[in-house]
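Participant: Structures incoming, each one as structure tokens.
Only the coordinates and a few stated rules stand behind these numbers; no lab work does. This is a predicted model, so every value here is computed, not measured. Cβ atoms are built from the backbone, for glycine too; each structure is taken alone.
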Structure 1
Amino acid sequence: MKLIIFLIMLLPVVTFSQIKYPETKRSDVQDDYFGTIVKDPYRWLEDDNSAETKAWVVEENKVTQDYLSKIPFRNQVKDSLEKMWNYTKYGAPFKEGNYYYFYKNDGLQNQAVLYRQKGLQGKPEVFLDPNKMSKDGTAAIGTPVFSKSKIYAVYLEAQAGSDWQEAHILRVSDKTPLNDEVKFIKFSGTSWKGDDGFYYSRYPAPDEKNKLTTQNQFHKIYYHKLGTPQSEDELIYEDKDHPLRTVGAGLTDDEHFLFVSKSEGTSGVELWVKNMKAGNNAPFTLLVKGFDTESNFIDNDGNKILVRTNTDAPNYKVVLIDPANAAKENWKTVIPERKELLESVGTAGGKLFLTYLQDASSRVYQTSYKGILERQIKLPGIGTAGGFGGNKEDKEIFYSFTSFNYPPAIFKYNISTGSVTLFRKSDVKINTEKYKTEQVFFTSKDGTKVPMFITYKGTLKLNSKNPVLLYGYGGFNIPMTPGFSISNAFFIEQGGIYVVVNLRGGNEYGEAWHKAGMLQNKQHVFDDFIGAAEYLIKNKYTSTEKLAIRGGSNGGLLVGAVMTQRPDLFKVAIPQVGVMDMLRYHKFTIGWAWATEYGRSDKKEDFENLYKYSPLHNLKPGVKYPATLVTTADHDDRVVPAHSFKFAATLQADNDGTNPTLIRIETKAGHGAGKPTSKQIEEAADIWSFVMYNLDMQFK
């Protein structure tokens, strides 16, 4: 009997040791950067339209799916995720005219449906169903913007995950679509002028063949009048001298001011304003000079304008500016800077709603337009609150709250009394009350204290045997605040620990925190992430063999950088839609806008810094890299898939062969926004199966 057991143990359940990767052609392409020769043998993969690249994608996906299909519990993972995902999800209601509008997903619908009802007790009816806009659920819509008298609504639609959008207009009363066609929209909102038309931003019509990769230039603001062809849209603003700027426009509720915001990248804004009461030919006036600070328009208070800004206030303040006397020394401070970050300012019912971040957790206050504090809004605990905005006539608003162990809930708030009532809570099919979240602070390489959130189920044993998924982003002024994810909950249910690090480069602690992780300081972000991993290992939460890392977009860059700098520290790496080629990122679509965050390789000092950490350029032959699953999508026109293609091809060539190196390339999907539920579940199943198998976890 013992002999039989021994023989069974010798039989491999799955054979992965000899993965045969597609043969990827290498070319002799190279570039000279200030005397440094940099080879780029897989440059040909940048052409996503070539037959050769398409064939490579097919072969890579075959290898990946063959590997994943052999994981014994992959189908169980997918079935479990599907069951957990299948609960009704609601968005917070908002009022427009006589109707309350809200999003609802019955459970497994690919896209949430927008409903409306008269009064909170009225019968809901479908207002917009994006699931009917495509056969496979890959059409996604933005929340409609309603005209002054609520006669019309305009919404933006994107197909297959692309950033390109088209505007559609509905007659609100009977939901009848108008025949207006407004295309080529990107990185834009919409703002109505009365009921006659709206402002929007667009690029020139792109070359259809290369529109997912070609650099975006000459953003312009237009006004579209209903019932007219787009060719007759009025050009409101353009900057012929600066093709790599983005611009946006908005009209105040009373239509007194039209404001324009300009940006040369993802940080740094300049604000201009036009007094519409002075006529259409009135000039734009400079309100806040760019581009060294961040500022955003809040509202006007009569003839003056409220602005949230970090000018001379790294954690932001609110100032009142007279457009006729807009010099900085004439600004009046309405909300002074605090030690906590003023993350956002919303308006509703004639009040300001200030959302602060305290150690990456929301705190919300209501004030008058004069800055007089009226109350703090009580929240359930440590977490993220959002939705504090509405119309001037609103008597109540609905806001959401969530945390790692708190599924999204919607609260009704009375603006005049401050009373709060629970309106809706999520009916998830797991008991999240058994989850625990703790916030710890560790010391990074240079002595900086960095926070992270650790979430797990039940009682945690510090025995170095716990599987951990470590997640981070660290860039672009974006904070990582607590939030519930049904996908992450699956990992926790399987006995995993989910950890989020508040890396420098975000804005958890204001602009100083952001600047400490950008440009020449970018290495701080990677040091913070490595420091988080070392803390978890040292304190016996986990071990190297039980540690997986994950990040998307700028977080994909993070994962790529740390796995090349410390391949010994992690067992599994999941870089998703990552910026992997730091020398050429600015040559595609909107990549040029990230130069304010990263720098550009055509500047010597920037090149030297980028070359030190660029994931693609720091892979070395014969190194034992973590088990890696790279993910990207064929319609990602934010971070073009060539980044992931070239990184995966290089990693497959350089890896010592111990661990698998795979790439999962989604079709009819983009950078992530609007991804249908079916694709989300399939992707989550593949990622968690890969993570669990390579961390030697068993399906529960």
Structure 2
Amino acid sequence: MRRYRFHPGWRYPAGAKKSARGVNFSLFSQHATGIELLLYERADSPEPFQVIRLDPEINRTFFFWHVFIDELPAGVHYTWRVDGPDDPCRSGFRFNREIELLDPAARAVTTVLWDRRSALEKQRRKESAPSMRAMVADLAYDWDGDQPINHSPEGTVIYEVHAGGFTRHFSSGVTHPGTFTGLIEKIPYLKELGITDIELLPVMAFDEQEVPEGTARRGLTNYWGYSTHSFFSPHPGYCVTPTEGTHVVEFRNMVKALHKAGIGVILDVVFNHTAEGGANGLTMNFKGTDNSTFYHLDPLDKCLYRDYTGCGNTVNCNHPLTSRFILNCLEYWVREMHVDGFRFDLASAMARGEDGNPMRHAPVLWNIEFSDILAHTRIIAEAWDAAGLYQVGDFPGFRWMEWNGRYRDTVKRFVRGDKGMLSQLANALSGSSDLYQAQGRLPINSINYVTCHDGFTLYDQVSYTRKYNEMNGEENRDGSDENLSWNCGAEGETSDPEILFLRRRQARNFMAILLLSQGIPMILAGDEVLRTQRGNNNCYCQNNEMSWFDWSLTERNHDMVRFVRQMIAFRKRHPCLMRIRFFTGRQREGRLFPDIAWHGIRLNEPHWGDPDAQVLSYTIGAVEEDEEDLHVMLNMTERPAAIQLPHLLGRKWHRAIDTGQPSPADIIEPYEQPPVRKFNYLVLPRSVVVLESR
């Protein structure tokens, strides 16, 4: 290839910025003494075709190193070499000019030559090793008028899905399995299901080879993606032609197609740690450009990394530069990639100050909350970290939504059959007012879920009492030991028809309660088809049929798919299930019922103080003129319960949902619902019943 002329360039923006005249490169490194830019023709080129050494007198402004290269085309690959002091234990600096580094702001990366284990061994010997490479990306794109979707938060139904695993199974029938492009072909299924937003497990470029040694020896890789290294680049493993630099185009095509179907896109993002690991880990980008700025280091021995994440390192999120890096990244994904929101993994680690202590006013979190560009996006916190900081109900900020772990555990215990759960359950059903109301927050601050990627699937929740993670290569030590599950009478696979029917009923109970609750429901992809992971509750490394969505289940378990689809439609028909404000217990003028009234087996006699109680019923008053009132009955005992019904004037109760009935009688369309002619309703054991007034 030709050698290109270059000029000093500019310090903003960071990364490689393509223009009609050429490409501007900029890299932050406060303590570097020398920097080289290496240009490669292809992802697998053995040698650079040009190496440009930056002059600190010409190519550095403050702490940014920059150069502009005339006429350089898109598609060129590049790395950085950064020289400087190597004194990790005293200063925290880990500069090594032999290591080729990824651009922290790369818009596209390739992994053709990447071998994590070999790279680690060579780095320890201070030798050069092939690395991942960044690529100059052409960001021009025709959005055809697309804009991020601004769904009403109270009407949101989130579907947590793995971008690759959703179509990687042979049964998917898509042209490009396991890719952003493949996911587009499944949009009709998503639209028919009725969800409003998909929440994608990490799709920022991550290291698939970052797994424990015992796991790697089994040939397993990092499947979930919680090992990010390039926060601006879509993951190359989800692209059809990543070596051609189509990352951005393929991701945008997916977003545009989802938006056209009315479906929003939420990204699961991992700013709490990176793929570089701790003291014995790799240098990939941040360690080699400014280790002491980007990570939490032990102040007494800066060789050591503070680990609030359980992953070896913790990003120093509230350092001014790191905070700005994170905000720039999020705004890029909204402005340039049109995403609709973010779920922040182990978000409480981001609430820690530079000294590691929790901050009430953590700058990075408040900057995200008040960013104009992010003003209409969902921001969702996993409000805890791995070092004991638990902030569910108390996460810094006001519009932050939270994965409600207390909701999850309460519903699991109640459906399992634990006694004396009624007060906690009532709070969960009401939008967790005990967590959010006193602070001026709303029901929409609560992301309600029963299952997610981390833990049992819904079907395993009702099929296993203990975890079975031996296939992960960590001797079953990984994953949570307490899943609050019940196997319905047999552990794992069984042919007993009574147990199989009970499991289906329990699965419907979970889905019904989730979609009847105030707050924002989140469904794990595959739960609607009763997908199993055979008792593995930590499939982070299982990029195989254990984790993939098996599309044959949509036919085999079509009754469950129908139930979930109809439950979502039922929720959407009832604004009283999607309240923006908490219940008051008061009656509006002209209404038959107050906004909510609590009962037990008898009207107005809830069993709050009974330690053995497992029956709860309640009536929700309609919100809109043409809406029906609802009467909900929950019986998790082993016996049927004759529950008293509120009296109606000029109307009748009609049975809408009864999980104790076989499909299709488990949920019925309004025009087919049978009237209830008695003053009591016999709720079968372990069942959820909902009546509509009409």
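Participant: Check the numbers for volume of the Cα convex hull per residue in Å³, for residues 284-563 alone across 1, 2 and tell me which is largest.
Facilitator: 2
Participant: For mean count of other Cβ atoms within 10 Å over residues 140-147, which of the structures 1, 2 scores highest?
Facilitator: Of structures 1, 2, the maximum of mean count of other Cβ atoms within 10 Å over residues 140-147 occurs in 1.
Participant: Next question. Suppose distance in nm of label points 7 Å out along Cα→Cβ at positions 20 and 92 works out to 5.6; of 1, 2, which structure was it derived from?
Facilitator: The correct label is 1.
Participant: 1, 2: which one has FRET efficiency 1/(1 + (r/R0)^6) of positions 420 and 660 (r between Cβ atoms, R0 = 35 Å, to 0.05), as calculated, at 0.10?
Facilitator: 1
Participant: When distance in nm of label points 7 Å out along Cα→Cβ at positions 596 and 628 is compared over structures 1, 2, which one is greatest?
Facilitator: 1
Participant: A value of 0.15 was computed for FRET efficiency 1/(1 + (r/R0)^6) of positions 260 and 524 (r between Cβ atoms, R0 = 25 Å, to 0.05); which of 1, 2 is the source structure?
Facilitator: 1
Participant: Let me ask something else. To test your reading of the models, identify which of 1, 2 gives 0.45 for FRET efficiency 1/(1 + (r/R0)^6) of positions 308 and 332 (r between Cβ atoms, R0 = 25 Å, to 0.05) when calculated.
Facilitator: That value comes from structure 2.
Participant: Another question about this same structure. I have 4.4 for distance in nm of label points 7 Å out along Cα→Cβ at positions 84 and 180, calculated from one of the structures 1, 2. Which structure is it?
Facilitator: 1
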